[in-house]
Each structure stands twice: as structure tokens, then as C-alpha cells.
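Read-outs throughout are calculated quantities, based only on the coordinates presented, and are distinct from any laboratory measurement. Because the structure is a prediction, the values reported are computed rather than measured. Cβ atoms are built from the backbone, for glycine too; each structure is taken alone.
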Structure P
């Protein structure tokens with residue numbers, strides 16, 4: 001056997017030993033990235049079968065080759081039980097990861113269906129400006145003691161309450177979105193706000209009224 005054939009035979013033997021599963025000639029040819037010609041692969045396999053290094057099995061018209069199991073050390077009962085336990089642990093771990101993936105995917109879908117950060121920021125700014133104007137108007141009315149009817153006052157109070165509810169709602173949406181971003185953001189909340197230009201209630205000099 002030439003040096004090249006010996007190297008190819010050794011490589012195929014090591015591959016079958018490491019994979020420890022049956023392969024056809026074409027499988028081995030492709031899995032070795034065609035580095036060894038198909039005819040040479042068959043020649044090497046025939047040599048390994050003759051030397052008792054691998055087993056040849058025929059299924060219909062196709063032959064498959066597998067590393068001879070007698071060359072592996074026998075596993076005792078304790079080792080087999082340990083491997084069974086490891087398989088159970090790995091299966092449980094896979095199920096756990098699948099559950100985590102489902103939860104994350106559901107959260108992502110929920111975020112995708114919500115307002116974008118830019119849309120939420122714009123809406124919060126609009127509401128803050130609108131509420132600020134209404135509060136200023138209310139302050140002016142109270143300070144000047146302008147008499148208004150009970151109906152007008154009730155309507156103003158009602159509108160103010162609705163605006164405050166919208167303020168709280170939009171503020172909560174904006175905070176939920178920024179909290180979600182912060183989960184994967186490597187810096188502080190303050191730095192995130194500065195980076196994307198978020199203006200807080202404190203920055204705008206307004207304060208959410210107490211309920």
C-alpha cells in the first residue's frame with residue numbers, strides 16, 4: 001500500500017471511529033469534502049474490512065460501513081445507568097429551553113404589536129404639552145377667580161381627569177418599552193435616555209397629579 005493510500009485509510013478509520021455510526025461510500029466521500037476520491041474510499045474500506053477494523057453491512061443494493069464495536073471498551077451497568085441519567089437531564093434541559101424560547105417569542109410578538117419607541121416618545125410629548133396647557137389654564141382660572149358655571153367646571157374636571165389617565169397610560173407604556181430595551185442595553189437608563197433623546201416628566205418640569 002502506498003503512503004497516500006495508507007494516509008487515506010487511516011483517516012477513514014479515524015472518521016468512522018469518531019462518528020461511530022454507519023455510512024455508505026458516498027456518505028464518507030462527501031463528509032470528507034471529496035478530499036479522497038470515491039474509488040479510493042471504496043478501496044480503503046475494503047482494506048479495513050479485510051483487517052477486521054470495520055464491519056460491512058448490505059441493505060438491498062447498498063453497502064454501509066461501521067466501526068467494529070469490539071474495538072471499544074465494554075461499558076458496565078453503572079456507566080450505562082449514568083448515561084441514561086444524563087440523557088434524561090439533557091431532555092429536561094431541552095424542554096426548559098423550548099419553554100423559555102416560547103415565552104421570549106410571545107414577549108417579542110407583544111412588543112412588536114405595541115407602539116414603537118419613537119411613536120411612544122412622540123405621543124408622551126404631545127400629552128405632556130396638552131396637560132401642561134390645561135393645568136396652566138386651570139391655574140389662571142383659579143388665580144383670577146373667574147366665575148364659571150358648575151357644568152363648565154365639571155366638564156373641565158372631567159377632561160382633566162381623562163388627560164391625567166392618558167398621561168399615566170402613555171407614561172407606563174413608555175417606561176415598559178424602555179425597561180424592555182434596558183434588558184439588553186449595556187449602559188444605564190440615564191445614558192439610554194440621553195442617547196435616544198427621551199425627556200422625562202422631571203426634565204419637562206411637570207409632575208403627574210395624584211389620584
Structure Q
């Protein structure tokens with residue numbers, strides 16, 4: 001009997017290992033879109049020099065803002081942000097994917113770290129926010145937990161033709177939702193104090209940013 005139990009445990013373990021090793025990567029079947037330095041366009045508080053809210057060193061982009069900061073232009077009613085817009089690759093159809101590795105330090109809360117801008121109604125199709133170390137879809141659905149103080153992989157697939165968005169964290173499918181309708185769409189990442197009541201200081205780091213399409 002012991003031998004049978006051991007055998008079943010071994011078979012179960014091997015099945016898990018087989019599934020893990022052969023699980024599809026989110027980028028399978030996609031084509032890499034080359035990105036140039038000029039494709040990374042910055043938004044920042046209009047009254048601050050870029051170096052006061054952003055750094056790019058050893059392949060890591062660091063973004064930080066304070067809750068009291070100004071918006072990105074004097075006439076804007078929006079909350080403060082330091083973000084990159086992936087420019088020159090706006091889309092309105094097809095299947096597109098954003099990939100990047102993010103790091104959010106403990107204490108940063110109530111902040112959007114990545115979004116899809118553009119929608120039939122409203123400004124955005126997707127916002128992924130950090131609240132107390134957890135990731136949410138806007139302020140609603142829980143997407144992932146325990147993300148503080150570690151690098152995690154983010155993949156966002158937007159199938160415009162089917163109206164679907166799929167979010168992968170560390171290669172695992174975590175969330176699927178309908179999009180907000182067609183529009184002039186593009187990806188942004190960094191820190192954006194989208195809701196009121198964000199933490200006083202907000203920071204995120206990003207590396208290995210890639211864009212794919214089908």
C-alpha cells in the first residue's frame with residue numbers, strides 16, 4: 001500500500017512538472033514590435049525638472065511622485081503622474097501585448113502603475129492599481145496579491161476585435177475582462193495617482209519593456 005501511495009505521489013509530481021515546463025508563455029504566437037528611445041515619451045509634474053521625478057540607469061526606469069505634485073500641464077484637472085507613454089504605436093484593432101517587469105516598494109498605495117489609454121467612453125480602457133501591495137483593476141477586482149518589494153512580470157493582452165483584455169502576472173493568467181470599447185489606444189506605465197487619497201509618496205520601477213502584436 002505504501003508503495004502505491006508513493007507511486008501516485010511521484011506520478012502527480014511529474015504531471016505538475018510536465019505542465020509547468022510546457023505551459024504556454026503569454027508571448028507565444030506574438031511578434032515583437034521594435035521600440036526606439038523616442039517611443040518612450042514622458043509625462044511628469046509640469047513644474048518639476050524630469051530628473052526630480054524620474055531616472056533611467058542600468059536598464060531600470062524609476063518613477064516617483066508626491067501626492068501634492070502638480071498635474072502634467074497647468075490646464076489639466078488630472079492627478080499627478082510620472083509616466084511613460086509608448087508613442088508611435090497607437091492601435092485601434094488587432095491583438096496587442098505589453099510586457100514589463102515592475103517593482104513597487106512598500107508604502108506606495110492607491111496608484112496606477114500601468115494602463116491602456118483610450119476608450120469609447122472615458123479616458124482609459126484599463127488601469128492596474130496597487131493598493132497595500134495588491135493589484136486591482138481600477139479600485140474593483142483583485143488581480144494579484146503580495147507584490148511589494150519584489151520584481152514581478154506583467155503581461156497585458158488586448159484583443160481589440162474581441163473586446164477582451166487579459167492580464168498575466170509572473171506568467172499566470174490572473175484576470176480577464178471586457179474592454180471599454182474602441183478608441184485611439186496606447187500603453188502607459190510608471191506612477192499615476194489616479195484615485196484621491198493616494199499615499200503621500202509613490203514609486204515604481206520598470207525594466208525589460210516590450211511590445212508585441214499579432
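Taking distance in nm of label points 7 Å out along Cα→Cβ at positions 136 and 160 for each of P, Q, which is largest?
Of structures P, Q, the maximum of distance in nm of label points 7 Å out along Cα→Cβ at positions 136 and 160 occurs in Q.
Starting from the value -23500: which structure in P, Q was helix-only ellipticity at 222 nm (-39500 (n - 2.57) for each DSSP H run of 4 or more, over all residues; to 500) calculated from?
P
If mean count of other Cβ atoms within 10 Å over residues 128-135 computes to 19.9, which of P, Q did it come from?
The structure behind it is Q.
Comparing distance in nm of label points 7 Å out along Cα→Cβ at positions 168 and 200 across structures P, Q, which is largest?
Structure Q gives the largest value of distance in nm of label points 7 Å out along Cα→Cβ at positions 168 and 200 among P, Q.
If you work out relative contact order in percent (Cα under 8 Å, 6 or more apart) for P, Q, which one comes out largest?
Q
Taking 0.70 as the value of FRET efficiency 1/(1 + (r/R0)^6) of positions 48 and 88 (r between Cβ atoms, R0 = 41 Å, to 0.05) derived from one of the structures shown (P, Q), identify that structure.
Derived from P, not from the others.
Taking Rg/Rh (Cα atoms, Kirkwood Rh) as the quantity of interest, name the structure among P, Q where it is greatest.
P
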